[in-house]
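These are the structures in question, set out in turn.
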Structure 1
Amino acid sequence: MRIALLQINTTAGDIDGNAALILRGVRAAQGHGADLVVTPELSLMGYLPRDLLMNQGFVRRGCQALARIATELADAPAALIGLATPNPAEIGRPLFNSAALIERGGVGPLFHKTLLPTYDVFDEDRYFEPAPEPGILEWNGWRLGISICEDVWNDRDFWQRRRYHRDPVEALAQAGAQAIVNLSASPFTVGKQPLRERMLGQMALKYGLPLVSVNQVGANDDLIWDGRSAAFDAQGRMFARARGFEEDLVVVDLDARTGTIAADDFAPEAEIWSALVLGVRDYARKTRFAKVLLGLSGGIDSALTAAIARDAVGADNVLGVLMPSPYSSPGSVDDAGELAENLGIRTVTLPIGGIMTTYDAALEEAFRGLPGDVTEENIQSRIRGNLLMALSNKYGSLLLTTGNKSEMAVGYCTLYGDMNGGLAVIADLPKTMVYRVARWRNRRAPDIPEAILTKAPSAELRPGQTDQDSLPAYDLLDQILELHVEQCQSADEIAAQGYDEQTVRRVLRLVRMAEFKRKQAAPVLKVTSRAFGTGWRMPIVRQE
């Protein structure tokens, strides 16, 4: 039997657009001789639809679109389509996360997701009822066990600690499944794919069953999907894998165990680059922005963001804005100009010295007798933020923020200033990773001037300022933040590993104090296991 894995880039809420992708993909699979086509999880609604699922009309339109697809594909191969379907029972959540079989013009049986994640960015128990029983599809002489995403992430022999009491794959094997089919929308995090492949391969070997999994690709809001749909034989050998970070169609033969394995690069810098380029491209496209703009300071963060933007939407659609102040070094201005020239992007220069003088005059009486401090520095950032938003409004361009995760964590950023924007491109990259990715990018094309890569990081808001005047060295800061933010360790646990306790407590205090800023930040493209986005649910008001 030939199964086509239809790896498509869906948009949350765009039922008609997603239906068109499915129709086109099934027809393409038909041309490759597929017997069964499998789409990603909730592909008709677009993952994550979030509270759109609370709208009964939205769910109804999805079911109506499914019926239309079935009619239009009456002469095509059968397909398993991911969508939300109503729960007819009088008790429980109102919906199921389902896979619906369409064949010969009609809608066949429904198969429902069992394990409903509620961690990190997920909140599926808010909407869905778990499947009451294993889903077996009798098809073409095969008994196919149908599972959806999280259902394959709970193997007792792979995980040291399991999240759920039930194991749907074990239940499918016990029900006589001869192969496992998985519809997935598993978001990207750096380093996840090798883990996923190892897990699925060991699962296939454990049960002696071939396993195929189709994964969504693309980006919706803060989440990115890398695709990389795959197939494994009963010995746990991967015999097919789709391309990463782009749409693909892979047809696998379950009898012959044949398919193609796309080349890939699992280096963290390569994965992050591909993910962020895709994230920016999709966010702009799906929110209907043709052009983007960003502030160019001559520093590493804006340089990397500009390079990502250029690759995402094209040089002609990126505007770099230089806003020098009396404290901006000639080198930084020159570096920003050289970067823009190397990338081939347009620039506009808006000096802010005169505006600073106007602010000083307006506030002179109110500030009389008070020493200068960070207030005046923040005014500079807010002047720049206002100018950027003015250009964004006038040009109809998406403003990209350029702050990194280290700054976002400790509040080394200004509300209504450098935090202004519609998308935070690198706000899930620690500063040390920003440098790593920039150097990786320069090995492909040396567009980022060497001076940007080697000079001390500085906001240049006062003479001779560097980031390390206010923060621990980034190597140390990022280690502490990784332990606290991603591994959820306390100050005592981190200090017990040999870190200076005073430094640790200072850093964690800064993280707590900056919570109110993060609540007002632009959406953060997620590439690590825990980003400052929908999966970060800390209270602003708290004592520790």
Structure 2
Amino acid sequence: MKKLFSLITALMLTLIVARADEGMWLPYALNGQNLAEMQAMGCKLTAEQIFSFNQPSIKDAIVQFGGGCTGEIISPEGLLLTNHHCGLSYVQKHSSIEHDYLTDGFWAKSKGEELPNAGLSVLFLNKVEDVTEEVLKGVTAQTSEAERDEIVAKNSRSITKERKGDRNVRVEIVPFYSGNQYILFEYDEYKDVRLVCCPPWGIGKFGADTDNWTWPRHKGDFNIFRVYTAPDGSPAEYSADNIPMKSKWFLPINLGGVKPGDYAMILGYPGSTDRYSTSYTVKNVINDEGPAIIDCRTTKLENYRKHMDADQEVFIMYASKQASVSNYWKYYIGQVKQLKRNHVYERRLAQEEDFMNWVNADPKRKAEYGDIFTGIKAKWDILDEIEKSFVYHREAGWNGGEAIAFSRRFMRINKMFEDKADKADIKAAAEKMQPAVETFFKDYSMPLDQDVTAALLALFYKNIPAELRPSEVSRIGDENNGDFSAYVAKAFEKSIFTVSRSGWRSPRPSTKIPSTPSR
């Protein structure tokens, strides 16, 4: 389930005996699902107060921030609270040696000092619709997976185009339960979002990876932004004439704190859930995927830290990148540990056995589902042989060094050369890439990337069976006793993807606080 709008509830009974009932539910169907249970736990809100399209409700204060995070509106003038790491890349873009907002923090003392952020948008949900029947129109039990994917994609495009029409809204159709359900979400998209506050690094990242993905956390894990609108209140691109949003709903801040027995719930946009994975997937995460990701990202982070600690400019360049890599590095460390500790593999095996007993108790169910795990086992008999190698290929090879990943963006232009395309078309395609080139070199350190690439290729060579390695990786590793430093240094020296026209490191412009009012 991707980018779903869900609600998770938990009740803490006492400090001594704590119990949490949790689940992930679609809030628009709250009345028919869990509202009575929630109210029994202490929730004093009605379904309409939590989620309503007929009147302002809490859902109007919960936004999708930057495409991958949740934010909360906390004032009548569009003030928005989100996690520290969610806003970090935008703080980084405003930072320089002269104005190091990452290290020192930032606070706009007036609305005129709030900093605009190109490319940042905030989504407010205004419609939800189950479109499963329309999306799966034409799909039958005999439809192949490839045909099904084509039908679903075609139907989804058609529905999206029809629902959007000429309106200035964003429409997305999201698959749930591995494509067994499809939900349409319609959003108002606000593109003028300005930075108001970022705590200093020592507060926002206090505890660093030690505290990440743990509870309790001892850090100021927040950034504050403000949403702006056109003077008539409609969504608009950045303009000095825009005004702070007049919030439909905002969450008041309770300065009184909490006490044992208080009801708590979370409403927001989680990325996905793996809670319906089979025992085969759980086993793979424990034995192959998790350890491989941890190994690759540990190597990458060690090299990041070496260069970031030695050069403040490199620290500014890579602060957001480092946070992104380390976030799921720590996630997989905790996930593997807890999957083992809680015997999730063994419990999932028992659930699957119970399921098959239920299936076999009825001839019709047996006819439809009797061989379901036979197919899953056959798939994993193949994947178990290659999955670990695939993860190293992705983490240490394909997405390892930045220059390698960056070069792939030019594959289309390379194909145009191979096909002897018209020079004017090639030039147009190259000019279209220019903004991406400038963005890449603005925050790129070749020495750092060179060390990362050499270390990851060495890891790739060491941990992948020879028969599954690219022949060139095997040749270089064999000839150099697994050391790729000299090869990578030579490749980076010659590559057009590691050196910008003005040198390997483009100077970062000083960030200046606007001196003119923004409203």
Structure 3
Amino acid sequence: MNGAQVLIKTLADAGVTVCFSNPGTSEMHFVAALDSEPRMRAVLTLFEGVATGAADGYARMTGRPAATLLHLGCGLGNGLANLHNARKGKVPVVNIVGDHATYHVPFDAQLQSDIETVARNVSPGFVRTSLSTAALCRDAVDAIQAARGLPGQVATLILPADVSWGEGGTPCPPPPAPAPVAAEASVIARIAAAIHSHEPSALLLGGQALQEPALLAAARIAARHGVKVFCEVFPTRLPRGAGLPAIERIAYLAELAGVQLTGIRHLILVDAKSPVSFFAYPGKQSDLVPGDCTVHVLATPGQDAVASLQQLAVAVDANQVQPALQPAQRPALPRGRLTAPKVCKAVGALLPENAIVIDEAITSGLMLGLMTQGAPRHDLLTLTGGAIGQGLPNAVGAAIACPERPVIALIGDGSAMYTIQSLWTMAREGLNVTAIIFNNASYSVLNVELDRVGADQAGPKARAQLDLHGPVLNFQQLAQGMGVHAVRTATASAFCQALKDALGRPGPHLIEAMVPESLSGTRRRLLPWMLRTMPRLPPAMARVLKRKIAP
């Protein structure tokens, strides 16, 4: 067996049985070796950002890594944005990046680059160049173990061509499963005392703390002691819907997050970061935690968040309390001219049981959470690292991970164009994905941010950088050109019918929703003023205004 063959066997033995690939010349021996391992599914993508984003979506739904196969430093660079999102989401991914043969490197050929330096941006915990066929599988086991540990991470294994084609490799046994430990008893006792103080407290959940058993434990603590429960702005995977606790997400806009956190004296982090503003703004604080609030860490990303929350529930006498659960309820089907809120309303009205919902709708999805909170149980995947172009690749990975579950991806028009090649892979693999593209012909969120950052009055040249008119993108035609059934809709009734049809037939579908901007005109001009005034409003009034802007 050559190096590539034993590497693929080692991956499969460890449960890494899907490889999202975009190979080049240096990876040809790996490509040829794919036929030697029947357990390995190889999925071709037309752009490296699709491969990396698909590996992210797959791991979110299975809890185990997929592999990517990328071509040299340039190919890795093309996939960096979605590897960044995976890193921020603490998602396990095993990157395999081909390199020139070791003896070819000194010649500095056209595609030669410093792959390790590129890789450290997204996999700071594990980057290794395998230097011999004999060592390759041990290196692979180390990469898998690094990716699967807590917190999950992107592990990058660089594979020189001669190491791949060299003979005499030996498969290695899979690494042991990670064995995380819960918070120490003293930490649980200290946080329990803070809750028992009856000062306003809140739990902020992220990562592993958003699994259903952890959500139920947090909801019991909330029901027993009046503790608020929040989750991160962009959760990696959040179970939602009827019969589950309704968890409030921290708002994207810093001013609105400030309203949510006002009055909290104890903020308890469970596999979550202390909240900060997404960007810096003139004259505004980056740290969103109130100055008189104490931040406690119940579980770090390297600890067992589920067990820690369950033990805290016991410590505060909440383990047997009935948690508040979201009742089943759906909005009515919308009518009239199509708008972004009506698209969200239709999704809430028609969402099937056990769906996977991927939200990269940006401003168009402001009403999605409200409209789907009482829908049948579903999983929500979001834009963890803020680098747009994640949603469609995530849908590819999620659909391969869970072929029995319908996947619905809500995507902004600008975001969709970053990784539009995902549609081709959906068609090739016959994936059950319904992609909904909000076409408002604008980078709408950037129009909002232009005002929020205090930039000088924008003229036509500035506004043109945020405008997608001239020509308006036609996603129906783009999808059809890549083999995906697609329709363009401009009325609520046409959209609802298209969604019913898509959910009723197997295979990929795209629905293009022609909508106006959700934040435009007077509403957009008033938004910066409203955000500036919120800190001066009475807390109850500020909370009402927050729900109006971003429910």
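Just so you know, all these numbers are worked out from the coordinates, no wet-lab data involved. Not measured: the values here are computed from a predicted model. Cβ atoms are built from the backbone, for glycine too; each structure is taken alone.
If mean count of other Cβ atoms within 10 Å over residues 250-257 is calculated from each of 1, 2, 3, which structure is the one that comes out at 9.6? For mean count of other Cβ atoms within 10 Å over residues 250-257, the value 9.6 is produced by structure 2. Starting from the value 19: which structure in 1, 2, 3 was relative contact order in percent (Cα under 8 Å, 6 or more apart) calculated from? Value 19 for relative contact order in percent (Cα under 8 Å, 6 or more apart) corresponds to 2 out of 1, 2, 3.
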